[in-house]
Structure 1
Amino acid sequence: MKFIDRATIRVTAGTGGSGCMSFRRESYVPKGGPDGGDGGRGGSVLVRADRHLNTLLDYRYKTHRKAERGQHGKGGNKTGKSADDEYLPVPPGTAVHDAESGELLGELLQPGDELLVAKGGRGGRGNARFASSTHQAPREWEPGVEGEACTIELVLKLIADVGLVGEPNAGKSTLLSVVSAARPKIAEYPFTTLKPQLGVVGLGVGRSFVMADIPGLIEGAHEGKGLGDQFLQHIERTRVLAYLVPVEVEDPQATYEALRAEARAYDEAVAAKPHVVVLSKIDLLAPGEEPPAIEAPESRGVLSISSVAQRGVDELKEALWRLLAESGE
């Protein structure tokens, strides 16, 4: 299934039904009074988190969702039937914004969470509502109120325990494919990961966590360069970060500091997340050569791995598990 993490759609709530103008017409009941019923309420539009979804693909092709209108009132003081609400299912972790102002309308983090985005119109009053002691044969009635309409932007931010942070070709996809059943695209050229990938990392009975391989980060990503916010939006909800620095880069220390600077420029809260430094691709080192030293006083440790040779991978999994336990929920 294609992964889509942004979608813009137009939503329109249903208009309320109109009130009815009617008078009683019964045998042996002279001068029957007004009995026009009210119109029914129009359907509202709500966004609901669905545990079975992991993409916004449905909204890429269907960009307008509309609720039904309420039924009109009837004689005999019969109120029109209210319309059913229209629900837009989205994956947990979806944020809803007003597309015009950019205002955050709400977030749906847990399955079953709901957010009202367009309220259905109220039904109009029938002429029975206008009767009084001095106005016994009213002919007034009200049309239904139009439902609200707006354009919203849905933004999916993945919810994962561990987020892999690194430049293109840092080895994130290879690591995810080794520690989980996920099969991200792996190649020698940059930006092979264009969309986030999730994998469940198992460490034995009762111990597992979700790891996210996120598109490669380059300098200026917080300003939209490269994949920009498409990367950064997905690390907001991870609990722990792993910064991958390949041993083959010219200056590992500068690479690590650049990654930290981009995270900090995007959001201080992201930069403050607990993290480890992972020196990847140590299989490229000459026999007996030590991995480069990195000064990372803010990190919870520096680990060296080779995903291809599966060296240090188990130690990394255990370190991440301990860090998750320390960070709590």
Structure 2
Amino acid sequence: MKKLTVLVPVYKGSVVLPMTLDSLVKQTDQDFMVFIGDDNNPDNKKEITKTREIVNQYSKKLSLIYIKTPKNLGCQLHFQFLVDRTKTELVTFLAQDDIFSNDAVSSIIKAFDKHPKIGALTRPYFWFFDHIKHPIRHVPPINPNKDEILSLKDGKKIVTAVFGSVGQISGLAFRRKLIKAKFNKDIFPGHIYPFADIMKRCPVIMLKNYIIAVGTKQSQSRKISSVYSESPTVQWLRMFDYVFKENKYKKIRKLGYEHILKNYEGLVQLKNYAPDGILEEEIKITIQRRWQNIFSPKFWFYAAISLLTPRNILRKITDWYKNTILSKNIPEISFKI
């Protein structure tokens, strides 16, 4: 049996899926299965046909299984649907528009083999728009010199490392037998429930090397405004309250609250892509749940620019800033492709 299963959830992803599967074909370690989950609506026969055609093209290049959901489940329930059908020791995810480095599978397997007590794995990553060699944002490793093993005893260090890096599901990896908590239906932190639950029982590891490049051009968070219909902050706070509800995790809850309630940059994303009214509600929640924000110049800067700038203008400014300013401040990233 293969060591690892790579889960590739697909929804209206035929345009970008070949790029993602190409990165799996190029893996230096082929000790893995690929499950492609097709969550397209059953009546979207054109997209389903395209996805199946792509699967057929790669079926001789990869140990690949195609699974069609009985109905459109939505991303988080789709994740659970796929995990429930895996039997390998390890499981990881690769979103339909993201790219694995050539040594991604090898890095994941080696980390779990070298550290038998860890239950889950996270990693640094970067976003790109048009070209993978032009990163526009990044989440750095907690320690650039070595893979870092973390436990809840590390307090703020583990909260910063883990909850600062698990917002994207690609490259997150688990020991399959330790996944006890279900993936939650909430759009933004739903995939974090099982990861955070494992943290309560086992140490986790953050890799030093970048193994994931996250594509943004076809991102559904830019195209489907309904994903923001409920406050992302409320969803995150609910996750912390549910997973760390026991009194002994009071400190972790508090650190988690502070981490998410200081994500001021998220206000710009809501103005750009959320339905009307969500931004104002998010600002209200951010102040109610962390009153210290009223004394933060950074908070008021992001709140003001989001409230006062027309959406069509702010979108252009945001993309320009990421591509021409923010990208230049990213340190050189080693990414094997």
Structure 3
Amino acid sequence: MVALDDIRQAQQRLRGVATRTPLVAFAEDGRRLWFKPESFQPIASFKLRGAYNKIASLSEEERQRGVITYSSGNHAQGVAYSARAIGAKAVVVMPRGAPPIKIEATKALGAEIVPVGPTSGERQAKAEELAREHGYVIIPPFNDEKIIAGQGTIGLEILEDLPDVELVLVPVGGGGLISGVATAVKLLRPQAQVIGVEPELAADAQASLRAGKIVAWPGEQVGRTIADGLRTQRVGEINFEHIRSYVDDILTVREDEIREAVRRLALSARLVAEPSGAVTSAAFFFHRDELPRVEKTVAIISGGSVEPRLLASVLEGGWLEATVNGD
């Protein structure tokens, strides 16, 4: 299990590398909310934190061998950015259907791209094969204590800026982000609640938490969600241990709610969020009856790498009030 000291060490490593993102105040219907926009990071995603902490922890011999990862986009950019900063070769296995904006951004950071099929299992298998063949060090996207510790620095920053926070909403994919944030928050402020949010179409983490064991979902199922960063088929074993220990609950949101949250963030909060980063806002906007009645809530916006055409479509699209009122 990751300890508080591990997260504090990661915070020291990340100084001057990752942006210390602010809390952005927002109010709706008299309810107070603060956004934590990790979209402000140099790669527009929180993934820089974990990737850099992991790569910076490698020995010089390991760095010389080069690193490899498997990702649909944001972790890919985190590894590419971090490897370039440290001077290591980076190889990234990505699905052919990943958003072009993320593929091009990863290439621009100097990484070698290896395209494969759509499922997370295919990506991981190919990365492991190439690691055996070339000696690369694998930088997992979430199932790793150094990755978790890096993501946990977000929790430290939230408590530094809002010490009496009562509720933190965190997107859930493979579980690295919520593992780190929940560890930091619960160890420093046990009375605060940490609730994960994921799409209904990729609700494997919720199913796992409620079953008390890891439940995997088919790739063709999770691949249907617009939230491409949350299409993971199962949470990691290390992550699940932290989730069971520190996470209070996991909620799900619908696809139309995610789209409307992206739209509302852009138009009302002036924040650009990719669908994966907007799930927490969707929970706050449309699932208030499922959330604790508290005064101070922080919603983490995990990333902002959204395809321009998708963003334009969301901003121009209509929204049926009847859909919202049906919740």
Q. Can you tell which of 1, 2, 3 yields 1.1 when distance in nm of label points 7 Å out along Cα→Cβ at positions 41 and 145 is derived from it?
A. 1
Q: Supply the structure label, taken from 1, 2, 3, corresponding to Cα extents along the principal axes in Å with the calculated value 109, 42, 32.
A: 1
Q: Identify the structure, out of 1, 2, 3, from whose coordinates semi-axes √(5λ) of the Cα gyration tensor in Å, for residues 113-256 alone was calculated to give 57, 19, 11.
A: 1
**Q.** Label whose coordinates, when helix-only ellipticity at 222 nm (-39500 (n - 2.57) for each DSSP H run of 4 or more, over all residues; to 500) is calculated, return -4000 (choices 1, 2, 3)
**A.** 1
Q: Check the numbers for distance in nm of label points 7 Å out along Cα→Cβ at positions 161 and 201 across 1, 2, 3 and tell me which is largest.
A: 3
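Read-outs throughout are calculated quantities, based only on the coordinates presented, and are distinct from any laboratory measurement. What you see is a predicted model, and the numbers here were worked out from it, not measured in a lab. Cβ atoms are built from the backbone, for glycine too; each structure is taken alone.
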